[in-house]
1. Assign the value 3.5, calculated as distance in nm of label points 7 Å out along Cα→Cβ at positions 114 and 138, to the correct structure from I, II.
2. State the single structure among I, II that was used to calculate helix-only ellipticity at 222 nm (-39500 (n - 2.57) for each DSSP H run of 4 or more, over all residues; to 500), giving -16000.
3. Computing distance in nm of label points 7 Å out along Cα→Cβ at positions 50 and 130 for each of I, II, which one ends up highest?
4. Output the label of whichever structure in I, II has the greatest value of mean count of other Cβ atoms within 10 Å over residues 18-25.
5. I, II: which one has mean count of other Cβ atoms within 10 Å over residues 74-81, as calculated, at 19.0?
6. Identify which of structures I, II gives the largest calculated value of distance in nm of label points 7 Å out along Cα→Cβ at positions 90 and 122.
7. Given a value of 2.4 for distance in nm of label points 7 Å out along Cα→Cβ at positions 34 and 58, calculated from one of I, II, which structure does it belong to?
Structure I
Amino acid sequence: MARSSVELIEALRDTANRLRTGAKYEWGHMGSCNCGHLAQTITKYSKGQIHGAAMWRYGDWREQLRDYCPQSGLPLDEIIDQILEIGVTREELAHLESLSQPEIINLLPDHRKNLKHNQRNDVVLYLETWAQLLEQQLKTPYKLSVETGELVPA
């Protein structure tokens, strides 16, 4: 799961709010899709700048994330770098594009668990639920596990 931070929670909420209030949404456009909108919020780039950056390499967000290389110098990899810097993982970005992160889906009401990846209202619900999950993590005390060396809930 993403590294929870106030910055990331605000980015998720800002993105959900922009979508809720009518920002242009187009799932097939690299700058106006689920990941594209989060990238707009984090980088402050326009949808056109993000889409143009993606055209340097083949594929949708999931394929671009699979081929991501932080040393490539490719424009979309630099955008991905900025997203990763605030705590999102590549896997979470891929899940965002398909609205499929199990931890997020599990928190949804039963009648809303069947999200459609290309529906604006479903994206808003997913982003808001993700922000709530991260907010809860910020409130949960953690300790360092002696066995694994990882942070685990106390």
Structure II
Amino acid sequence: MTETTHLSLEVDQLVDARPETVYRLLTEPELYARWFGPAGSVVTVESMDVRLGGRLGLSIAIPAADLTVGIEGFYEVIEPPTRLVHTWRSLDEELVTSVTFTLEPQGEGTRLVVTHRGFVDPVDLESNQGGWHDHLATLAERAVELERSLS
């Protein structure tokens, strides 16, 4: 019998915006497309049905690599503005993982923790760890911009 160990990563980001603002970036298609994806990519949110069992569908075009990646997930937990959980699967792979966003008020801002569980390959885990760090740094910038536009 073969035993598979599931690996997970956690990325912690302080954001200078209220949890409600950060939550919008996670749940509104036009805002999500502004922070997710590698530098130079174009993200199209094909589906974002934020309800239990609702579908998340993304297309990420990466011109520098002449590559387009499709992502699909389904929402499992929705607790605005503190928690959001959905599955995550690249359309060219079988592996289904889980992404949890936890938002905690931190003074005038938000502590955002992303936990991505279910990896079986350490190389994939490391690649995703770097990706989430980059994505969340961009999300933090966009959250500040959004918060300023609301004042």
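1. This value belongs to structure I.
2. I
3. II
4. Top value of mean count of other Cβ atoms within 10 Å over residues 18-25, among I, II, belongs to structure II.
5. Matching structure: I.
6. Once distance in nm of label points 7 Å out along Cα→Cβ at positions 90 and 122 is tallied for I, II, the winner is I.
7. Going through each structure in turn, the value belongs to I.
None of the figures in this text is laboratory data; all of them are computed from the coordinates on show. What you are looking at is a predicted structure, and each value in this text was computed from that prediction instead of being measured. Cβ atoms are built from the backbone, for glycine too; each structure is taken alone.
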